[in-house]
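The next part holds the structures, each set out as structure tokens.
The numbers here are math on the coordinates, done by the rules we state, and not lab data. The structure displayed is predicted, hence computed values, not measured ones. Cβ atoms are built from the backbone, for glycine too; each structure is taken alone.
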Structure I
């Protein structure tokens, strides 16, 4: 199928990657919903909310500390590295739903973190915000102002950072190729990004081992993992 559009891909002037948990899973980071999901006795839909945080900040922080430890021990995989290789040939931007920073650690320069970063910590009251990769000796951690710190991530029910989201819309609306990797785009508003790209006439390529609700809108669906498919795909460009 790729051979049919290889000429178009070689002529691509702006490529957007939209990435989700599937690409990070191949680096050993468990997903929310998979069989290896974190803290299976808890419902992440209930833990990852502002209400849960204020109801039991210690429990939520224990969960996030385990996630942070796992993420910091992980390394970018061949999928992340393939995107970096493509960046050496073409203008590439990455719009990611992941909060693990693996794209940046792989070497990607233009990364938009739609759901924030688990490494960045912010105060619930004052304007403090910083990247903190060390573990906290006491949970929940407190800011110098005396209030509770929280991960700078977007919890269920919270809005995406508007500056990042508007930039993501702009990038998606001006690309000629969008590659959607490891995500079914079941979460709004990120699932609007392929629509913005399609309105610009972009080619949509999906890489996912399983069919997704958006497979029908794709020009090409590759049923494979990111670490396997991306190194092969980027050689076409």
Structure II
């Protein structure tokens, strides 16, 4: 069977892998973004004592390779859960690991974006009687979004590419399903080129949407 015939015959397998890649990435993007925004606000404006555990989380996770985080979540947390009668599915371990890793990077991006805004704007908000929550929501966050959007998009693409690590814990994502097809049909070069193009298309689409959103948000704030 030639390469393209095997691709057609394996569409269900490839689509399953693609779905697992996209769904694990989307879950990780959503969780890491929420975590990053909350932790970033705390690191930017929180009490010194309160900041300590969040600072440790960011510095430790950013210094550990993604593969180590994937294995740590899968084996250590799964071992603990099994001791109390639960099991952690590989897919859940996968998107949790991606979320933990990306969350530290998003946290640092949010912190940097918020602290780059001149403090005079906070003082101006207080001068007109705004509470800090209102200053944060109406003044600081809109400006921070524009500043953090480019590095956030980089983090998203890293999540998508990092999802290939989940193959090592048995998640049938795009890379693992490709390896299974290579074992069945050979043609390793063509299959890896094919899956590489798929990853490229996904990341180019993310970048294009992100640039469009950046322009729209920037125009909205400057209007």
Structure III
């Protein structure tokens, strides 16, 4: 690969893993989000810089292809770069390899540049576009961030409600996207979580939620060839508006 935007080795700690000793999905995504922050800081666009200008990056989509989860005590090599950056949005790629040089994750994400004071998208400054853009190919080619739909009338496997608390809120003032995955994974049945391997993750964030909000999580399970697809819809408890959709696929 040419010219990596940001790369580093990461040691997987005990607090990042589940009962099986494998990295949790929320810990994995938190790590990738941290890589994006470190890359931005390396370019001069720190969190403090953005806060001073009342600007911030808000995540719209994830798409990760996973061969296996990193394990406790393992050291992995993480790479990230921006392969598209224009107008209001930017796309960021990720790649993880293990110590044997085996590729274990490829990922894409899409972000929108926000005016945090006015709460609406803003044009990305030209100096930022020039700094972020690399000449590298995306980790996943021809990515359109499309997700499977839930048919009207389809009955969920389970429904739960969660309240957004102080611990869920980040510097942008709303629940961090990683928290959505914690809620969703809590409702994946044990027979899938413990007995199958997570191979693909997709997410689309539609609406912010804030401290005190109640989020309804609807979980739908579909049979796929050789595995299961879990579709999770997160909705506003009061209005029923869509907040996010998260899809995990298991083999």
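Quick check on the output: 26 is relative contact order in percent (Cα under 8 Å, 6 or more apart), derived from one of I, II, III. Which one produced it?
Details: I: 26; II: 30; III: 18.
Checking each candidate, the match is I.
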So FRET efficiency 1/(1 + (r/R0)^6) of positions 173 and 189 (r between Cβ atoms, R0 = 25 Å, to 0.05), computed for just one structure, reads 0.95; which one of I, II, III is that?
I
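Determine which structure produced the value -5000 for helix-only ellipticity at 222 nm (-39500 (n - 2.57) for each DSSP H run of 4 or more, over all residues; to 500), calculated from the coordinates; the candidates are I, II, III.
Matching structure: III.
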Which structure, out of I, II, III, was P(r) over Cα pairs in 10 Å bins from 0, in percent calculated from, if the result is 8, 27, 29, 21, 11, 4, 1, 0?
II
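Determine which structure produced the value 0.30 for FRET efficiency 1/(1 + (r/R0)^6) of positions 5 and 117 (r between Cβ atoms, R0 = 30 Å, to 0.05), calculated from the coordinates; the candidates are I, II, III. Don't skip to the end; give the middle numbers.
Working: I: 0.30; II: 0.00; III: 0.60.
Comparing all candidates, it corresponds to I.
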